[in-house]
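Given below, in the form of structure tokens, are the structures.
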Structure P
Amino acid sequence: MSFLSSLSVPLVICGVFLWAGVQRVDLLSSFSKGVKDGLKIVLEMLPALMLLTLAITCFRSSGALELLCKALSKPAALLGFPAPILPLTLLRPLSGSGALVVFEDILSQYGPDSLIGRIASVMMGSTETTFYTIALYCSAAGIKKSRYAAPASLCADLMGFCASVLAVNLLLE
């Protein structure tokens, strides 16, 4: 079984070459065209990704994240959100890598089997980097009017955060 699975990728590549030969497709020019089209998409997405990266860096470096977490700690406590989870809930829609750093800090400080560690784990698995995804897909698809994408996505994120806290409290504690 292991031998066959290790051959699966080379077999698929050989299958593509055989199919191209049977169909009389110029594989080199098709590959070159695909690379050229891919690079165009990357160049179209780059400004949006650079802006998003700059905004996230400024948000974290300025201390705004900590200030916002302090301001939201009491209302979040009413909803059952532990205070150490707040930076994760604020960064997750903005940055996957920033959220991953906060997630790793939570796990190292509280442990993966703690209530906070479990809630953070479920949040990381059930929410999305909303603004990154919107910037990436809208740029790639050439969508200029994405008026409702961010509010709808943020509502979905909020529900994901609330459901994470509720699910862990009901099912795992």
Structure Q
Amino acid sequence: MYRIIGILCFFLLVQNEETITWSQHDKLQWGNFEGDPDYSSDVVAITASGITYGFSSKTYSNSDKIEYTTKVMAQFYPEKSWYLKERVNDTVLGHEQLHFDISELFARKFRKRIQETKFTKNIQQEIGQIYDQINEELRDMQNAYDAGSDYSRDYEGQVKWQKLIARELKKYDNYKRSPSDND
């Protein structure tokens, strides 16, 4: 006899909110930034991106056996992303794209940690803890990136970060998509 627990946890998503899922082939364009600009801000563009996940699990009442599937995605939120048209250029767009790429890097790290974890019947809590850790690391890297590139104004810093993230994405190539993802 077994018990099925279906849990779908998509974080950072508001129902009917438009999102763009990260793709190595499709890069952000200024037209994707649909939010209202904040003219009082010190920054010229904001990329709202993050990681969403869902999972379902099946546990068996007479054993410790657990089966599960997951779906993890890096998402961009057009309605929360904005730019000051008169103050941006292609360099700034590249900087914003790299923020989205960093979200994908941590989606891959999340997938890897999920695959390497032996879950118990507390899978919901355990995946949630991994998600919280990943998000903390993601925030730290996003902040380090902005500081290390001076928000794209430091050309050498920007190039350094582009190379670093390209290497890291390659390093986690085996975790591009969740094993249960169809696409």
Structure R
Amino acid sequence: MELDNPFTKTNRAAFIVETLALSPGLTVLDAGCGPGRLTVPLARSVGPDGRVVALDIQPGMLARARTKTAAAGCSNIEFVVAALGKRTLPVRRFDRAVLVTVLGEIPEPAAAMAELFDALAPGGILAVVEVVFDPHFQSRRAVTALAAAAGFRERAFFGHGLAYVVHFEKPADG
């Protein structure tokens, strides 16, 4: 259940998806998808001609995401068991990527951010969501430093220092 609280607004699936300005036919990476809370809204937003790749290190979480997406009738989703930062993602495949309260759980966040940069197409957007209630919360400053080191440019910010969505863009020449 998602809370209707202004403090947690930035962590609601509908809000996160809305900020991405998705359109039919796009390809989206749901990195660290967990049980698929965003996977279904993402899949619906890109339509049958679009694609969502739901990636998680835990097969059990992907099984839960598969169940949720099957119940929703979504067939445009690919499920991948992998860890970010291990160079398993294809290069320049994704138009958008989301990383929702996951960055602090990744053992090598700089390697993960570099892999996400490479996986996005030029002009692609990475949305990082952090909420202070998460035990692995990452400050905006820390996230921005990691993103900049990988080559991203900050494009948009929603929320405040304790609960936010920040968009990073891969430069068109990247």
One of P, Q, R was used to calculate Cα extents along the principal axes in Å, giving 39, 38, 29; which?
-> R
Out of P, Q, R, choose the structure whose coordinates give mean count of other Cβ atoms within 10 Å over residues 107-114 equal to 13.1 when calculated.
-> P
Work out the source of 0.70 here, i.e. which of P, Q, R gives that when FRET efficiency 1/(1 + (r/R0)^6) of positions 139 and 163 (r between Cβ atoms, R0 = 25 Å, to 0.05) is computed.
-> Q
helix-only ellipticity at 222 nm (-39500 (n - 2.57) for each DSSP H run of 4 or more, over all residues; to 500) was computed and gave -25500; which structure, P, Q, R, did it come from?
-> P
Tell me which of P, Q, R gives 10.0 when you compute mean count of other Cβ atoms within 10 Å over residues 19-26.
-> P
Origin of the value 21.5, where mean count of other Cβ atoms within 10 Å over residues 83-90 was derived from one of P, Q, R = P
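Computed from the coordinates by the stated procedures, all read-outs in this text should not be read as laboratory data. Nothing here was measured: the structure is a model prediction, and the numbers come from that model. Cβ atoms are built from the backbone, for glycine too; each structure is taken alone.
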